[in-house]
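Asks: Structures incoming, each one as structure tokens.
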Structure I
Amino acid sequence: MEVPSAGIAGILSTSNMFINNLSISMSESNFEEIYIASRQSENRVYTDEQVVQLPFIDPNHIHHDEWQARKRSSERLKNYLGNKNKPLSILEIGCGNGWLSAKLAALKKSTVMGVDINQTEISQAQRVFSGMSNISFNPGGLKNIHPGKKFDVIIFAASIQYFPSIERIVRDAFSFLSEAGEIHILDSHFYYPNELESAKQRSLEYYHSTGFDEMADFYFHHSYNTLLNFKHKIIFNPYSLKNKMFRKNDPFPWICITAS
């Protein structure tokens, strides 16, 4: 997501950390320390009591309006998957504290797995949603999932920006996708090519202003052009006239990718 300029900045980007396949100079433990500190500075570390209620949050909370947007996008996704009227095996990559995985676990006869390299948040997800029998939360990324495991739906919700290459992570995800499966990308910014450089500069300035310059090294800006390599459709287009008029606070596209 575009951290500094959108009114929704931060929640949809920093909530889910997943940087599998990145070449980084610091250890994952050091990265997590910086990430959690950054989240705390933005008032985005939530208590167990708050997590179980998400995307609902106190109207007086500083990020209430942002969570309203996340509520709408999650409801659109849940309704879409529910209309398939069949059991689904769902994987959420970069699940963070697990709130979205838990909401999707309410789909009839479906199972959900959430993965994230952030041990602090994945531990919170395991703790908060331990009573749900059809959901599991596992530390790590795709490399820690059994190679023979297949999912009907793979979700990147506010996490695709933490992968340097969409082409690579989508093709990696294909190996875990069932024959008629779908990959859904939501709650993340995509840019037109002529917007990329200015977006990158805004992110650098934002992280510098917060005192966490290192975070910019883990945030990647993706172009709509990268989607041309895959069979895809944009289910929710924030630039459509209808959505501009009625969804002013929903600036993120919802993209569905299929293998064939």
Structure II
Amino acid sequence: MGGMGLTDTEMREAVSKVPAVTLVFWAIKVLATTLGETGGDTLSMTFDMGYLASSAIFIVPLIVLVLAQIRARLFHPLLYWATIIASTTAGTTMADFATRSLGIGYAGGSLLLLACVMASLLVWRMITGSVSVETVRSARAEWFYWITITFSQTLGTALGDWAADDGGLGYLGGAAVFGSVLLAIWALWRFTSISKVALFWAAFILTRPLGATVGDFLDKPLNQGGLDFSRPLATAVLGVAILLLIILLPQRGAEEQRAA
């Protein structure tokens, strides 16, 4: 601990910047990933900005918010979830650029991005000794945390599209499959001794394709199996829902929750 140059108080404050993993956390995470899909598609498709330009636009606030999150001394729910939303909107357009504009396909994009997620987790573990969110106590660990999250958000879009389109599941079928897998992960967390850290990251990754398929179901045309809702309107409604959850159901930092 001392090698990190932080006092015990400073480390507790750093840890508190990461929210405790509760039901509220997962509810907001699913809404945020759904918003990422509708928000990303709003810029790239509805406003016809294209995937590359949209990715460049979304990456700027993502970098700014990650820097603000790392510089913060305490857990700020609005800042944290704004950063998550920035990562998932950027992830949507980056995944679409890779799978569609670069032509590597959903399968190729999913495998490439899965490799990026696993490599990020592996290097993070090798350098810091743990990938548990409760040990994110330094700027270095936070950088790994947000890099892994951004890769996972990008992977989720490609994986959701792969299941819904190439897999023939459709948007609702894809959502049902990913939802079922998440329930299975919860059962493993609740009733087995499998690593809670591994199960957390598995769930974190899979909430993204769940949100992607739900988002596509909301805004894709009727003849493609969607409800054809307005993307900007759906994005705004999801944003309001997230804001209300943050305000009405206050969250604690991970260290605060564990101490309580």
Structure III
Amino acid sequence: MAKVRIGRELMIYGERADSDLPAVLAEVDQAGYVGLEHWAPRSPEELKQMRAALSGTGLAFAGGHIELTGLEKPAELGQWIAGVNALGGSYVIASAFWSGLEAYRKAARMLNEIGQECRDAGVVFCYHNHAHEFESADGTRPIHLLICETDPALVKLCPDVYWVHVGGESPAEFIARYHERCPYFHFKDGTKTQFRELGRGEVDLPAALTAALACQPQWIIVEQDETTLAPAESLRICREYLKGLGL
């Protein structure tokens, strides 16, 4: 299998990721990443803008990340999948917030339906965790219920190693437990109260990386919600850290 590719999610740039996308992507490219994760275009004009921004770089479009509420209507899901396909991406990544085990059981059925639509269109659907799915409900951590009740062929995982850590589990053990469903990862670091550059927080990233690489993933995406540094400097630090781990 080809070597895992290292990409970048653009949240750290805030509104600039939309208002100044060509310059943002130039910084991502210069920092040594080979791909990006962002919103997927939903109109011809948005597609044109994204293609123009990408054309000045060597970056590939890995996938489109969205909150699940943006995919609940068939037309919305179809637009998102079409946008990912149009940019040559392979992944639709979604996250959500629910409360109560029954809500998770209902959500599992919806995720299976979305996963089927994605597979039929030639893309892979991945569920992205946060920390709230690890909060015990009636003695059960909902993330495990959700994974158990979704079809492994239709619903893959995008483990966010920081949020697994904040949720109280070992990222490496979580990844190993579900290794057959993990083609795509978010690597993030920090304390429980602050996001930090890779290698400057509490997450055991070397162990998480060893577990992730055993899954033979296509992408590891670096994500950081915010920083006290200039975004370009933050990107450089994170990329250099992964290089130090052999990536």
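Asks: Here helix-only ellipticity at 222 nm (-39500 (n - 2.57) for each DSSP H run of 4 or more, over all residues; to 500) was calculated and came to -10000; which of the structures I, II, III was it taken from?
Replies: Numbers: I: -10000; II: -24000; III: -12000.
Label of the source structure: I.
Asks: Output the label of whichever structure in I, II, III has the greatest value of distance in nm of label points 7 Å out along Cα→Cβ at positions 86 and 142.
Replies: Structure III gives the largest value of distance in nm of label points 7 Å out along Cα→Cβ at positions 86 and 142 among I, II, III.
Asks: Computing mean count of other Cβ atoms within 10 Å over residues 150-157 for each of I, II, III, which one ends up highest? Walk me through the numbers before you get to the answer.
Replies: On the way: I: 23.0; II: 28.5; III: 18.8.
Biggest value here belongs to II.
Asks: Can you rank I, II, III by FRET efficiency 1/(1 + (r/R0)^6) of positions 126 and 174 (r between Cβ atoms, R0 = 25 Å, to 0.05) and just name the one with the largest value?
Replies: III
Asks: From which structure (I, II, III) was distance in nm of label points 7 Å out along Cα→Cβ at positions 38 and 206 calculated, if the value obtained is 3.5? It would help to have the intermediate numbers written out before the result.
Replies: Values: I: 1.0; II: 2.5; III: 3.5.
The read-out comes from structure III.
Readers should treat all values here as calculations from the given coordinates under stated rules, not as data from a laboratory. The model shown is predicted, which means the values in this text are computed figures rather than measured ones. Cβ atoms are built from the backbone, for glycine too; each structure is taken alone.
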